[in-house]
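Listed next: structures, encoded as C-alpha cells.
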Structure 1
Amino acid sequence: MNKLKTILSAVLVSSMLLGMTACDEATSSAGSESISTQPTGTGANTTTDPDANAATDEEIKELDTSTYVPSGNAGTVKYFGYYDITVDQKGKQQVDVFQTEKYGGKIEWISATFGDAYYDKLATLIAADDSPDLLTLEPQAFPYGVSKGLYQPLDEHFDINSPLWADMKDVIESYNYKGQHYVFPHRMLAWRGLEYNRRTVADAGLTDPYELYKKGEWTWDTWRQMMIDFCNISDENIGYYATDGDVNAFVCTTGSVCIDYLPGGDVKNNLSDSNVTRAVEYLAEMGRSGLLYPTSHPYGAWVSPQVFSQHCDKILFIGLEPEWGYIAMTENVQNFTGVENDIHDTISDFAFVPYPKDPEADAYYQGSNCFGYMIPKGAKNTDGAVEFIMCNRLFDTDEAIQAQVRKDHVAPEKITYTAGKYAGMQKWRMTWDEELYDLWVEMRDPEVFDFVFEDLYGFGSEMQGYIGQSIIDCTFGEESWAQRSAEVMPMVQALVDEYSV
C-alpha cells in the first residue's frame, strides 16, 4: 500500500490547466461524463509579464557534479508537453543549468494539448519516426501508456542501486512493468492539500487550520466542524469544493486507495474496501448536509485557483496540489500589471494544510505523488534526455542549492530585466510565507507522513470514468457507495485483469 508511486489525479469537473497561453482552460459540468486530469506543472498565470522570456540578471545555480560529470555536449532535447518547462516553476532553473556550457544542452518545447489528445499526438509522432526526446510523467502514462509501447525503459541509463537514487528506490520500483523501470523520478510531491484563505478564516472567528495541524488537532472531525461553523454564518457560504480527485485524496487518509498497482505488476481492486466506503460516505453525509459545493455551480463548473482567489470569502476550502495552488492564487491577485507592479515583499493571505488525519487510522496517511521525466520510444537524443534527468536529480539532492531555493522562495532577490521591452525594470517575484514553504517540504517527507498512492488514474479514461463518475454521484447525490461500487465493480475488475500479472 505504501509504495512510492503516483499518477496525478483525474478531475471530473474540468481540466485543471495552469493558465498558460499554450493551453486553454477546459471545463465541463459536474456530474457529466467528461473526465480529465490535473497536470503536473505549476505554470504561470495568464496575467504574468508578456516579456517573461526576456533576459534577466538572475544568477544560474552551480551544480555539484562530482558524482556525475556531464558530457558538455547534451545537444538539443525536444520536450513534448502542454506547458513550457523553460519558464515553469518546476523546470526553469534546471533548464537554465542544463543550457550552460557545462552541459551543452538546449530544451526545445513541442506544444501539446492536455488530455487524451496528448497521447494521440504522441503516438502519431512515434509512428511517423518524429518522436520527441523527453516528456513529464503524466496521467495514463503508467501503466496504460507503457503497455501501448509509447515509452522506453530506462534501466540501461540509470542504476537503481546507486547512492544518487537510494531514497527513491521504492518509487522507481513502483514503475516496474514486466521487469523494466520506466520512470526515475527526481522529486516527491504532495498529491493534494487543502487550500484556504487566512483572512476568511479569521473573519469567521475560526482557528487557523495550520495551527490545528501543528498542535496535532487537525482531524476529519475538526475539519468538518470548521465547515459547519462557516456555513452557519451565511447560506451563501460553502465549506469545501471537491472533484473526484479531491475525494480520492480524502480517501487516502484512511490508508486505503481505490486501485493499487503492486510491485511486480499485480493490481488490487479496493472499491469494496471498508475504508474507502467509510471515507466516501463521510463526505457524502457532509454533502447532504449542505457543506459541499452545490450542483448549481454559483461560481462556475470548476473552481480553479483563479476563481477561488476571487471568491475565497464564500468558499472555505478547495483541494489542489499545494505548490501550484498557492502560486496560482497568489499570482492571480498580486500580478495584474506585471513587472510594473512592485509587490516584491508582499505575502498573500492564501495558505494550505495537509488533508486532515483520519481518527480511526493507525498513522497519519496522505496521498502523495512524484515528479519526473520519461523518454518516449524513438527518441533521437536519448543521451541528452538522460543528462537532463540527471541534472534534475542532482539539482534536487544538492543541499547548497536547495538552501538557496528556499531563500529564493521566502526572501527572493530582486531581478532586473536586461533585455526586451522592460529592460532596466524589476521583474516581479512572488514571496512565499516561510511557514508554508517549510510545510510544503514537510508534506513530502516520509518521516512525517505515511504515503499512499492512488493508481486508478494510470489505467486510461475508461477506468477514470467508472470510478470518478461514481465518486461524484455518491458524494453529491443520494446514491450509496456500497451500491454504486458494486455496480461498476465487474467493469473495473475486467480492466484491472488486463494488467495483472
Structure 2
Amino acid sequence: MKKLFGILLVVLVFTMLLVGTCFAEKDTLVALSAGAFTGSWDPTGHTILANIRNEQIVYDRLFEMDYTDPDLKLIPKLATEWYYLDDGVTLEVKLREGVKFHDGTTLDAEDVKLTVERFSDPTRVGSAWWAQQCEGEVVDEFTVRLRPVSGEAFAPLVNLMAMTPIMSADDIKNEEILTTDYNGTGPYHFVSYENEACTFVAFDEYWDQPNKAKVKNLIFKYVADPATRLAALQTGEADITERVDTQQVEQIKADSTLQLITMPIIEQKNMVFKVRVPPMDNEKLRLAIAYAIDRETIVNDILDGYGVLADSFVSHVAWGYAPAAGFPTYDPEKAKELLAEAGYPEGKGLPELTYTTSVGFYPKTQEYGEYIVSNLADIGIKVKLVPMETSSWEDALYQPESAHMTDTGWCPPGLEPDLTIAAFYKGPGQVSFIEDPELDKVVTAEGAETDGDKRKAILKDSVFPAIAAKVPHMTLFDSMMIYSTRSNVKGFEPTPSGGMPFHKVYFDE
C-alpha cells in the first residue's frame, strides 16, 4: 500500500509540474519578417521596411496619427504641445519631461533638433521622405523650433514628425554608435542581431507605463520563404508572420491553432521605369506599357482579391488621396497607338526589355510578373522577367541602371502623401531616378500649401494628373497586408502605415 501511495504521489507531483509548465507565462514573442534587415541601425541610412519596423518599437515619435479619425488627427507622444509661430513657417514644439533613452540619458530639445537636421540632410538616404531640408533651434531644455532651411512653408512637416524616430543627440554625434546600436525611448530595447534575427527586451523605465511592452522578450527574424514562415507558425516556433501568400489563406482559416488578419495599408505595388536606361526615357513608351497591363485580372484572379485596384499615385488610405485624372487603365488598343507614337509601331525597333522582381517577399510577384510579360507581348513588346532573391533584388533596386523596369512596393512609415510623392517624383526620384522640372514644380507647390483643403485640391488637380502624364512609375494596386498569428496571440493590431506594434501583444494561455 505504501508503495502504491508513493507511486501515486510521484505521478501527482509530475502532473502538477507538467501543468505548471504548460500554464507558465510565455515570455518571448517570435515574429517573422518577410524582408531582410540592413544590419546597419542608423534610421537615416535606409528606407528598408524591416528596419523601419524595428524603429517603430525602439524609438518614439513626437506625435502619432489617430487612424480611427477621418482627418488623421495627431495624438501627443514625446511632444505635449505644438503650434506654428506667426511666420507660418516655424513649428514650435514643447517636449514631455522625464523621458529616458535606453542608455539612461534624458530626452531634450537638442535630440529633436539634431534628429530633424540629420533626417532631412539631402546626403542621407532617409531624406527621401523629406521634400525640404529643415533645421532646428533649441529654445530651452524642453522647447525646440523646427523650420525649413529655405524659409518657405513646408506643410508636411507636422505629419513627418509623426513618423520620424527621435534619436539621441550624443549618438548622432558618434557615427559608430549610431550605425551599430539602437538607442531610443521606445517600449523595447535592442539587444543583438545574429543569424538574421533581431533580439529585444522590454524597457522597464519606459515613460508611458500603461503602454509598456506586455511580453518581456521579442525576436524579430528574417525568413525569406513564405512556406517556411507558415511552417514555423504551425509548429509554434513563431507567433506572428507577415506577408502570407494568398494560396495559404484557406489553409490558415482551417487551422484552429492559427488566426488570419488582413489590413489595407499605405503600401502600393509599382512597375517602376528606370528612366536613365534608354528607351525608358521615352514618355510615350512608358504610357504604352502602362495601358497594356491588365491590373484588374492581377488583383482579382492572381491575388485572389487581396489587393485594391489602384486609381491614384498614393494609396486610398493616405491623407489627401483622390483618384488621379488621366490614370492609365487597361486599354490594349490605346497602348498600341502610344507605342507607335513612341516610335516603335508593333514593337518594331524596340530591344528586349528586362523586368526584375523579388521572390519570397511580396506575394505572387513572379506570377503576376509573368502575366504582365504576356500583356506586353500582346502589343509587340518583348520582355525578359528576372526573378531575384530578396536581398539581391534590394541591392539592384536602388541602382539607376540595373534593369529597364522593376517591381517594387513602397510602404512609407506614415500616411503623409509626401512620403510617396516627394520620394518618388521629386528629382532624383527613388528607384526610377527621374528628374523632371515640371514634376518638381507641382510637388514643391503642394508641399508649400499649409491650408489642408487647398493642399488636397493641389494634389487632386495638379500633382496626380502631372504624374499620370509622365508615369515614371505605373502603380498596379494598393496592398492588402495578410498576417497570421498563433491563436493564443492577442492584442496584435497592425496599422495602415504598415506598423507592427509588438509591444501591445500578449499571450492568452
Structure 3
Amino acid sequence: MVLVLFTGGTFSALANEGMQSALTDFDNDPLVSALLGPVMSFDLPGAITWRGVSQIALTLGLGSLLTMIRHTRTDEETGRSELIRAYVIGSYANLTAALILTGVGNLASGVLVALTIIGLGGAIGGSLLFGATMVTVGCFFAGMGALGAQFRESSSSARNIAVAALGVALLLMFLNNFSGGYTLLSWITPFAWQRITQPFAGNYGWNVLYCAVFAVVPTVIAYVLSTRRDLGGGVLMARPGLQAAVPHFSSPLALAWRLQKGNFIGWLAATILYITAFAAISPSLSSAGMSDWLSSLGGTNWADELGLGYVFIGVSIYLMALAVAIYAMSAVLRLKKEENEGRAELLLDKPVSRIQWMTSHLIVVAFCSAALLLAMGAVGGLGYGLAVGNVGGEFWTILVMSISKIPAVWCLLGITASLYGLLPRLTALGWIVWIAVVFLEVAWEGQLIDWSIMQFSPFSYVHYTVHVTAIQMLPLVGLLGLSAILIGLGLFGFRNRDVVTKA
C-alpha cells in the first residue's frame, strides 16, 4: 500500500504537463521501455500499474518466500517442527499452516493495494484485478519458498534456491520488456503477469485463473517432495565430508571461505548472466532518442555527457550494485547464523579469538563482493566492446564504472557488521537502511527530493548520472573510512558482548 501511494505521489509530481503527456514521453523512451515495458494505460492508475508493479511484486515475492522458509525449514532446524509433529497431526500440517499464513498475508496485501488505487481514483474493476494479480504473484513465490525448503537441510540453502528463482523471474521480465512486453515470457515470469491480465487497459479477468494455476504448481511439487524426505533432511542429501582435512584448511579464514563459497559462486553466475544480457542490449539503444525527463534528470544534461550508449549499461550496473549490497549484507549475517546454531561457541572455545573469527568472515565477504563488481565490469566491458566493435576503447570505462561501486557496497557491509557486533538482535535494521537507499533513489528520480538529500545515500557518489571521469575520489575514500570505522565498532562490540550458546 505504501509503495502504491509512493508511486502515485511520484507521478502526480511529474505530471505538471499532464499525466497522459508525461506517460507518452516515457512510453517513447527506449531506455525506460526496455526496463519497464510499454505503458498500458495513460492515467494515474495505469502509471501505478506500469511503474510500481515490479517493486510491489518484488516486495510480495521476498516476503512470501522468506516467510515460508522461516516457518518450514527454519522450524525444522530449530526443532520446533519435531515438537509439533510429536502431537496427533498430519504430515502436511506444518507446510499447510505456513502456506495459509503466507496466503492470507498476500490476500490482505492485494486488498490493500486495490483499495488504495480505488482511493486514488482508479476504476473498481481494474483495481481489484490488479490486486488479484499481485496476490497470485505473492502466492507463486510462497510456493517457491516451500519448494526450496524441500531440497536442502539448511535454511540458508533454501533461501538461496528461492532467491535464485526470484532473480531468474526478474531477468525474464527485463528480457520480456526489451522484446516489447507481450512475448511468451510474460506468461512465464510472475513479474509480467499484469501484462496478461491488463488492469485498466483490457481487464482480462479470466487470465487471473491461469496465474492462479501457474502459482499452485510449485506448491503441489513441494507437497509431493515433503513426503519423500526425513524431517530435518532434504531431498538432495548432503555430501559426506572428507575423512581428513586438506592441508590448507587450517585457519578461520579457510573455514569462512568454505562456508561462503557456495553462496558466492551462485551470485557470481547470476551476475555474469545478468550483465552479459544487458551489455548485448545496450548498444542497440545508443542511436535512439530519450525522453526529456530522463535526459535532464536532476537538472543536468547527464545523458549527453555520458553518451547514450553508456546510459543503459550504466543504469544496469547501478541496479546490480544495489543487489550486490544485498549479497554482502546477507553474507555478513552468516556470522549470526553460525552463532545462533552454536558453531561459533565451539570455535571460540578453541585457540581462536573472537576478532580473528569475525574478521575472517568480513575479509571473505569484502573480497567476494568486490569480486562480483570486478567480474561484472570485466564481462560487461568485454561484451559491450564486442557488440560495438571497440573492446579497447570501451572495456576500461565500463570496468571502472563497476569497480567504483565497491566503497558504497562496503559501507552497507560495515553497517551490517556494526549492528551484528553491537546489537545482534537488531540486525534487521540493516535491511531498513538498504530500503531507505532505494527509496531515496526513487524519490529523487520522481523529483520529490533534491540532490542534497539524495547524498545521504552512499551510492549517490557513484550514481549512474555521473561519468566515470567526474567521480570524485575524496567521497570514495570517505566511504571506505566510514566502512572501516563501522567494522571496527562491530568488532569491538562482538569482543565485549556475550556469545549465544546452545545450553
Output 4.0 (distance in nm of label points 7 Å out along Cα→Cβ at positions 127 and 239, calculated) maps, among 1, 2, 3, to structure 2
Taking distance in nm of label points 7 Å out along Cα→Cβ at positions 71 and 207 for each of 1, 2, 3, the highest value is that of structure 1
If P(r) over Cα pairs in 10 Å bins from 0, in percent, for residues 151-318 alone is calculated for 1, 2, 3, the one returning 7, 20, 27, 28, 15, 2 is structure 2
One of 1, 2, 3 was used to calculate helix-only ellipticity at 222 nm (-39500 (n - 2.57) for each DSSP H run of 4 or more, over all residues; to 500), yielding -23500; that structure is 3
Across 1, 2, 3, relative contact order in percent (Cα under 8 Å, 6 or more apart) reaches its greatest value in structure 1
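Values quoted throughout were computed directly from the atomic coordinates according to the rules given, and no laboratory measurement underlies them. All of these numbers come straight from a predicted model, not from anything done at the bench. Cβ atoms are built from the backbone, for glycine too; each structure is taken alone.
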